[in-house]
1. A value of 7.0 was computed for distance in nm of label points 7 Å out along Cα→Cβ at positions 224 and 504; which of P, Q is the source structure?
2. Quick check: -8000 is what I get for helix-only ellipticity at 222 nm (-39500 (n - 2.57) for each DSSP H run of 4 or more, over all residues; to 500), calculated from one of P, Q. Which structure matches?
3. I have 13 for relative contact order in percent (Cα under 8 Å, 6 or more apart), calculated from one of the structures P, Q. Which structure is it?
4. To test your reading of the models, identify which of P, Q gives 30.0, 115 for Rg and Dmax of the Cα atoms in Å when calculated.
Structure P
């Protein structure tokens, strides 16, 4: 009886396995091989039509504006001098490369740190400029008082925002820092800030005192209302139990007016309130009226949109909020977190999104209509970079109709990315990062790109033909090839962040001239490193054993007049003996390429005058003195806190024949022997290492190294004489 009771379930299970194998694997494989494959393109065309239509709708790439084709012709001096705006918008300072420089210069107070740089636009000197913005966030690992009171009652906040024009550099290669004026500069909430803080206690909160007083506010007077008042024994006991921390209950510094602030990580805060949304991993700070707020891009996503292509192997940022399985994405919400009191507002920026409409019906009080976004805030919204990466990757193939989809006739690829570091001689130009291209990722019937690193979009001011400048993301495209052999510029795509046309995708196609397309980013990068003068400078500066390494910034397309320039910053990273940063990146040169020729100099005017003899115009990318001396860092040895210029030298006197102010090394004299010269050079190099290790003063370090080089040259010359 017992054996018979199991017989029917066993037979049913076996039949289910057989049916699943036959119906789900064997039969479809037979149909695919014997019926579909012999005439695949014709039989699958109706399904491809559905896939193309669904993918365009799911990712918002069905209404891309196509401009061109543009035929880039030759440039002359007159055209460039009469159209300097695109050059003045070139980004000399790259946010990822300059973070260490900001951290050293602006995170000088104990317990404050620069964790990220973000690109935005602000009015600077009555002109809207692209800037790098950083928040001086609280760093609990760096506070001087590590006691319980120090971590929870005294060091409770970061302090203010700082920015620098990304298209201008001081004469000493530093950014031109400016403080953003805020009435409430305290940052009680910021990304990656854990733990809890208690405000309005009998302890005086440390940090930001000068900024608070300058703004006219009172020290120790926290005016936020979203914290929990510690007004009863029960509340204090509940928090002590929640945090397993008796000090919350036993501290005599906590009074009835004190407020508990916790969940201070802004990303965690928005996830607690709306866990059904996906969030971009790069919150950025914005000045809003009298205080700072954090803006976080929120997405509605699903992996169940009928017929639509998945995100797949599209290369995304490190902290992306998108999944490779998503086949529908909308940036429908901007989550805004007040850095002072932690209040959160979810602004709707795409009220046509059906998924968001469903969530609005479920939580009607959670979302704020888009027409209530303050105008000041609206002007700082940015289109999310990862969504643009997905859209450009998908559009490059899904711009085709089904008849051309199999052959990839007319398809594009995101341009191959030039390396951030100089290429090792003989190395492959491309950098492999994964296998397979971006789309489609689940079938081998379609050719895909290689897994080489693709060009990272960058924010910039871009002026379309016959239009006004817009703040956009831009990404160059090349003709599709599965082996990366096609590198010429086929098109470039932009998406606007301006309020009037936010999210508008535009594809600018490029026409061949004399049968040839312009060089793409990878070939331009190769031309740069192959130029004799630039290669020599790379070799001179790229001394890993000596503590310096060359880095490159964004390779930027600059349509100007009727032609096309490429511009790329040249940085030098100098090793540091510091717990905060392993190296500090310094802007050094800017490189310009045109028609296969490259030149470099300390300002844009230098390479332009080399490529276009007779060029004489003031672009304004180099400034002599800081615009805001109070925000400028104090250089070691400088007598004026607001002065950041390096010590001046008399050009009429060789560096090796004089002793600049502050130099304790005696001059070896004109009649010194080679041994004395080499001994003195060795002493200068030791001093240079000490300066770099102790103060990080790159200007003084370079001066000492250059003087040592002059002495070595004199010694070698003397040894060569009979």
Structure Q
């Protein structure tokens, strides 16, 4: 519903006195006031109404014979001022006289004000006192002033208004006439009369002043109705004419103004604004008229809220156009719409939906105008691909108060065959029913979901330190599930281990879970809770582990991660000896570079090698021994033991090798001096050496042999081989 607003306001801003008539009506405007015959005692009326019929008034001047230099009172004429008056700089007068046998007449004119103060006391202030004479012609001799003639100054007389440049309302302006007459010698037949109040004898004074003002209290009512195009601004102003009272009957009508000239105009609006003949004039009181009219601003083009200047004008009976301008802050119906997503924001509204599924859009339709409005709601589905549908779920029209909203609900459905990631757009259109040019649109885009998942935080080999188990024998490690699809998704999560006596579960925030929900492009952190048992005799053995995340139907995203679980003591806390085979030197030459004939029977063979501790714990003293055919041929003692991650240089000598192919074995800690070594498999190193026969005459080759030889085995092509069994656990 539209709001009805009627504001009765005083005009905002200062009133501007324009008073720019056709020829410049202002305080300098000539304002005639006519002497009337109506009065009481010796005081008569003075008003602005020009005599229209012969109501001639006669005032007899003193007939004293010797008046030279003496002025005798005649009468006073007064006009009450019903409003303020701004005085100009001067005035003049024209007095009709009829006389017989007058040689010279002098009229003394006093223009005055009576100003009443707040206490009701009247103070007289004389504006001007001047003497004007009319004398008979000197020739021919004996000429006198006979018949009708006028007396007045040759030029305008200045005004001394003092404090009363602006004369307050309810003051009185008047003129007092006195006469001094010089008679012709024939004093028997002498008469002098002042004549007035007749079209032929219209005695008057003419004062330069502005008697017309606009009352500053202008009434406005901005009437905004329920009917489109019928809003209007009602204007009522009071035009005060200080000279308004006075006609011959004393009925009190405003006789000084042309009642048909009253007008209202809106500045800057074509034609002055559309008032549809509504401007009317009616009585307010004897000195004032109401002018009222109704501006049908919705029938003018280009009208918006803002400050407008209204010009009020009237023409007086002398053709002066009096204008005043007032300002008004007009509020017009302004229609505006805002469309907003349900959770805030504007622009294209993006939502996801599954294949063959549907999604509902809830759009806030806001009335952002300054009045209640009705709205038409439509959905344009012309751009949807084949098989897609858009449906408006709410009524097609809304009525909304100012700054209120309601939801427009639209459903979009995708066909079963819609490809993941494909999208379609429908358009919501909202139009004001009061102003069809005000419309807003919002694109509603539906995108078919794509599903995906990724697993993070796991290593291919997961080492479990027995000391890391909690008091309940549980081992915990994190895993992340990332949503790589284009919308929020839910996943079934599963953890499987390859040992039936171990147990496993998945927790989120300390609670066991089988299904999780992850926002688009976000990662949900979970925890694997494992209970390994019976692992003391299988330390280092690998156990299969499998973790998976699969989208809840209809989603098809999935991720799988496989790893090996190994229960083992960390390398920092173990001893692990190892013979470094690649560092072996025989008789000062790298073992791999030995040539046939380099080694001869009876000649000592020296071995140099490195033993390392691959663990972080220091080893106690131990020995390294050389075995030939199972017999110990040499031994080296590492008396100081071996620091964690340290190494030792070992020297061994086979003193009497026999000719032939011999198999040797070098072993670190064969006596098991270190009882808790992690892995002994790489403590031994085996090699084969081909010992050549000693040259004739050199040594005894028939003695007992320390090794064994293969008869008939030639030196050429002798096989050198080495084997390291180096199965290490990590």
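What follows is calculated from the coordinates using simple rules that are stated; it is not laboratory data. From a predicted model like this one, the values you see are computed outputs, not experimental measurements. Cβ atoms are built from the backbone, for glycine too; each structure is taken alone.
1. This figure was derived from Q.
2. It was calculated from structure P.
3. On the way: P: 13; Q: 9.
It must be structure P, since only it matches.
4. Traced to structure P.
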